[in-house]
Structure 1
Amino acid sequence: MMDRLPPLNAVRAFEAVARHLSITLAADELNVTPGAVSRQIRTLEEYMEQPLFIRGHRQITLTPAGEQYFKAVARIIEELRNATRKLKRPPKRRQIKVRAYTTFAMQWLIPRLASFHQEHPKIEVLLTASLDPVDFHKEDLDAAIRLGSGDWPNCNCYVLSDNVLAPVCSPALLDSEPGLHAPADVAEYTMLHSIARPDDWAHWLEATGVIGTVDARAGMTYQSSSMAYAAAIGGQGIAMAQLFLVEKELREGTLVRPFEQTVDMGAYTYYLLTPRHRAESEDMATFRLWLLEQARLTRNAA
């Protein structure tokens, strides 16, 4: 005899509350009252014979048992959504959703995507950009490209690039007075920063031994590194570049390197992240293998 299923309406309410960590938001999503959601949660806890949430004064959190149950339920509901979507309306184009940083997307990924689309015309890559942390449990994403040390929890992490830092500027700025003859000379120019990577200048100045004589925070700050690179091309100052992201500009001469000194950030670099709690689709596997091959070719060409 098969085990009896838990009350499915209560499971649905539990998944929404666990995802939002809010009864009010879950009620809005389900188009019912907060009281109705609370009753469903109590019904499920009675069925389970243990609490699934810790109720605080203004917030709720999952118990260890609730956390474990949520991971399983979220995966099952996602699979149910996917199965329903495929049966109800077979997509004309297969879509994978990828999040990256603006600079990585503009400087590296987008110029290469045309070749992926040419090889796989039926797979659509929906690419978005954000600095926000990624939560695969709460967001409808297949993959993300993030900068870090490769230790994201509950994620498969694949190295994409070497992360080598070096200053870059326009050829005109390099020829201007007072001149860039030694690393400490950057203090006489505007240093260009990115919000996403506020410590890059400090790493390079420390490696070149002038951190004590140059203010690593001085200069102008931009929302993205691509903005800082554009400002450097325009002669507004010196940007601290991740060299693999400015290959084209260095090759074409719109940017130059005033110094040979570099800083290799080692394991702190760009990674492709995919969720461990969901099975990888065939299309996502195709994109992952293509992306890793593009990354390998970039590293070998450096």
Structure 2
Amino acid sequence: MKFQFSNQFRQQFVQYQGGTFKLVDGELPLLDKGQIFVEVQYSTINPIDRIMYRAKKEEGFVMGTEGNGYIRQIGDGVDKGLIGRFVSFTLGGWARYAIKDINEVIIFQDQSGLDPRKFANAFVNPLTGSGLIDLAKKHNAKAVVILAASSQMAKQMIRLSRSLGIETVNIVRRKEQVKDLIENYGAKYVLNQSSSTFFLDLECIGGNIPGDIFAKMPPKSLMVAYGILSKIRLSFDSFDLIKNDKYIQSFFVFRWLNSLEHEEKKQLFEKVADDLQNNKGQIFSTNIIKEIPLEEWREAIDESEKIASQGKYIIKCARN
């Protein structure tokens, strides 16, 4: 049986229509087997959201790479005891409501005193960081170099790496960021790429930071490209790649999640939920610096980018 929504649920979302993104009213599709109906509370503005906003030109596409909220209705095959539970989900987050597959959401167990704002970024950053460190583990890496290490996701990677005994070498742009990572995140190696001694500290020369770092890495090293925020075309020495058996690979969190078996994904979701709920986000917490209503999404895209290293903007999707 498919659940038919009543008129009390008036959908709104930020959708691409007629050549631009806009906040529009929309229809709620029927709830199918294995699906849940979520009343969205909060979403966030991630770097990938800004990329989608500027590059995605697909009619009907809904913005918001993640969101959270409460399960209000369920489809066939879903445990009735889940109604009212708090979940985090991916894609279509800049909306009043969302319909999701029950196996594709993070379900939080203990809801006593739960503040939805603290879970607005429970999906993209924690799972991207987990996926990248998983690659490092499979590569038997003893250390990883993190560029743009002042970002919120990089800080989660630093904490996750420490918990697994993997050392990090962290590259930032300002001296206050060096101090922050050492004092507040326990990072041992932090280099300021704006420093006049940076290349001496790194023991390499040149101006192409990723390429120069990769050139100094040992044979069989792996470089993973997971962001395109710098908008700079990178260059590498092909002879170095061939001679030293190095390789470069891309990473996209949604593609990686689709590659996991159901049980692997379930365990990963439970790990994130446990840290955020029971360990006060010792690994996966995110600094939230401003809350804005869904109606102000457009202005917040550019505004949030200017101070992205300080923390996240979150979007309140629930109606007052």
Structure 3
Amino acid sequence: MTNIKDLAKRAGVSVTTVSRVLNHHPYVSDAKRIKVERAIEETGYSQNMNAVHLSKGKTNVIGVILPFLDHPYFAQVLIGISDKAQAKGQTLMLFPTNYEQEKEQEALLMLRQKQLDGVIVCSRVTPLHVLEAYVQYGPIVLLEQRHSDKFSTVFVDHQGIFNRALEYLYQKGHRNIGYTIYRRHGTHAKVREETYHAFLARHDLPFNQDYCFEGALYLEDSMDVLRKLMKLKTSPTALLVTSDQVAAGLFIHAKAFGLTIPEDVAIIGLNDEPIAKALKLTTVHIPLKSMGEALLDQVLSTHKENIQFDITLIERQTV
């Protein structure tokens, strides 16, 4: 296998000159550069990039931990990360985890082994104290509502989103309001539960444990929500929904259950995905692509920041 010394001998130049050409150093004469480039072409020489990365202390590879690749929420965030990575000359390594901690751990181990320059965590089950043990090996950036001096974070005010939507429904005359979640023990689910109880207490409304519908993330999950809803003696007249995918499913399948939206049950989605615009769903716009771009900027930065993005309630035709 040809090495840098072989190239130098073949080109009739010093090893230092070959190294400068390989690293695009400006102070090399055109004549010597041409000789080295001809020697590279003739020998088929290829740099050992692992060795280059070790010498420079950089891989230009960023790990991205996310639970799913096929959900529009994470897909939009990933588009933002990817666009900014391309502009910054970075390569992405994706770790779709399905919320399995062992798969999240793979990315953290690669960070410790210097195979990644940093890690972006879009959603996690790994405890925070475990992540904190790895920040010594490289930057870890979180897509979650957290103010921290150990991590940079990008987030929206999920408590504010949920509370604003609840109050909006209350002002529209709704008193029996339910909501959907995906994981009962997820960070956002806990925020929703706390905000929901505070809302009920503030307006002196009774709590009904059946008004929380778990396991709702994709469009097809809406069928299970509707089945559960139809079994209730007193159904909610409005639902705050996990995502526009679920909201769209509710809108599409409601008639099969004898329901009309919004007359029988009003719905508010989340994210303002294209399907929400097509079906004219009332929803909350979250700038997911811009948040993805910010995540990539942060993982490359030497400064830690906690950046909050604004949200907008989009009023359409389902409330």
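Quick note: the coordinates plus some simple rules give every number you see, no bench work behind them. Quick caveat, the model's predicted, so the values are computed rather than measured. Cβ atoms are built from the backbone, for glycine too; each structure is taken alone.
Identify the structure, out of 1, 2, 3, from whose coordinates Rg and Dmax of the Cα atoms in Å was calculated to give 20.9, 67. Could you put the intermediate results ahead of the total?
Numbers: 1: 24.7, 86; 2: 20.9, 67; 3: 26.0, 89.
Answer for the origin of the read-out: 2.
Among candidates 1, 2, 3, the computation of distance in nm of label points 7 Å out along Cα→Cβ at positions 84 and 172 that gave 3.3 used structure 3.
Among candidates 1, 2, 3, the computation of Cα extents along the principal axes in Å, for residues 132-243 alone that gave 40, 35, 25 used structure 2.
In terms of distance in nm of label points 7 Å out along Cα→Cβ at positions 44 and 140, which of structures 1, 2, 3 is highest?
Values: 1: 2.1; 2: 3.5; 3: 4.3.
Top value of distance in nm of label points 7 Å out along Cα→Cβ at positions 44 and 140 goes to structure 3.
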